[in-house]
Structure P
């Protein structure tokens, strides 16, 4: 291209860019309100397992509702009900299945009693890290299995937020050996609770809102929940000062949005797209938020609240890992779908682990020196 041609094209290119920018700006202003034109506003109810605006999952649930309203220009509104306001914290799945609410925000391991394989879609002991879990769901066939698992209940699940790697929990007494697990009353949902039971502990099932009082009054000797940000907001450090790592039972913290399938199918296509994209966006946004806030809250717990971060002894971790393998093997015998889900999860772990090791752990070791 000659210099003369370039000079002649430059003004035209600038005009084109300015024009396209103006059109884009106009489109962004007009697109959302346009959704509301000619259509009666639609309102859904979302029930959750969390206290309102609980750091981590409670914030995620509210942000999804807010985003749907903004992206639809107010034409599609979601009213959020915190745990206990419309249904109990552990009644979210049944409420969505029945159509009492069109949508819920919760965690899949709460449904272990009803649907044992649901635990895989939050986390399993010594399982996938957050980025590995997202990869399994999106690339490794996990979503199709999740859909198949919930389909008999008329429920559609998707990932909707992530609280990241979890801590091992808050303990009223130190864990120095396997003997210290015997008789320990601990809140630990999912398969981690079963692993603890086989090592002599007594798992106790309680919703999040009841955990602090249970720990403070001695109903519990230990409890896990999420990470430092959410845990500090729950006040656990006021009752217990020993905070254990690693969270062997939950290396990942995926939250789930669940939809009444008929209600989801009945949504106008653009509303359905907005809803699903708002949930998907939370997987990255919430994970980044949790990592950032967990780092800051951990510092506060140690420096201002007098909390001691402690680590499970090696022999305890070995026993936890070996027992987890037995629990998972027995779990796979429940039914063919559970077997397929376990095999898919393990296949993903085997595929991703070498890359996580070479690409991440080796780098972390080198960065620390």
Structure Q
């Protein structure tokens, strides 16, 4: 039973795909070892049955001057620790999922000439992945790559982004166009919410016609500190709204939605495609390398929604977009179908196939 090492960062965008691949490879009889930084002590519940190995790592962002000076030495230390662990484990393949904790592991794997692959979830190759993209054997891409392309595009395989089983359960969920009755609007801004959406969306709803407001049924994720202000605004307009900082059943909420308003992280875009829902996407304005804009474009160019820069999104503009969208329920249904046409609900299996092939070739 051969071992596969997964090197991953600590945010959902890195963890969820790694989880999905780990589950699929475990089904295929592989032993999984997860290599990450000190936060990995919290990961056993994310990766049942896997071993967790801690490797020193360091980010260059959000650090003091002293921290920036120390970072290269911490990364070098991580590379040496990873070399020792890889020598002991002798994995059949090493797969990186981006994020700074993956960097020492992937550098060590390349130095020791082990079979390597990275998952590039965004349409822009991330900074951690860019460091090793020209040295790994395979780049599994979640979306068509638009910027910072590797020297050899022949190593790129489009697998799609693995999504959680809870999302796959709603693959191609039936879309009932809102020609009459309630209009279900889902608003969320990533795992931490989005203050801008808590300010702009209620203000836009207030500008809509009374008969349309009466039909709205809003589910909105808000930061805890924004909840009461947003609730007050909706109550003032007599709009039905369910607000919370986090929804454990977000895939089910997405399946019930007629329209989604949100950010355009790679995971969000993949989930919209798998479930098949139209969306107004507002890329995170301060995202590294503006990676969320081309992610949104992948959905928009397929006909699955709209992209608006946050700096251009006024309440008046959003109100007009919502009125136009809800006045054309058949168009919303077409966009839902167009989004689903881009889906790869079997992305975890596709990625596992890539890893299996890599391991067998070794």
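Read the figures in this text as sums done on the coordinates, not as results from a lab. If you're wondering where the values come from, they're calculated on a predicted model, not measured in any experiment. Cβ atoms are built from the backbone, for glycine too; each structure is taken alone.
Below, the figures for the structure above:
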item	result
Per Cα Rg over 2.2 N^0.38 Å, the highest-valued of structures P, Q	P
When distance in nm of label points 7 Å out along Cα→Cβ at positions 90 and 338 is computed for each of P, Q, the largest belongs to	Q
Origin of the derived value 21 (relative contact order in percent (Cα under 8 Å, 6 or more apart); candidates P, Q)	P
Highest-scoring label, criterion being mean count of other Cβ atoms within 10 Å over residues 98-105, among P, Q	Q
Test item: mean projected area of the Cα convex hull in nm², for residues 170-321 alone calculated as 8.5, pick one of P, Q	Q
Among P, Q, structure where helix-only ellipticity at 222 nm (-39500 (n - 2.57) for each DSSP H run of 4 or more, over all residues; to 500) as derived comes to -13000	Q
Comparison of P, Q by FRET efficiency 1/(1 + (r/R0)^6) of positions 258 and 314 (r between Cβ atoms, R0 = 41 Å, to 0.05) - largest value held by	Q
Of the structures P, Q, the one that 0.65 was derived from, the read-out being FRET efficiency 1/(1 + (r/R0)^6) of positions 58 and 250 (r between Cβ atoms, R0 = 35 Å, to 0.05)	Q
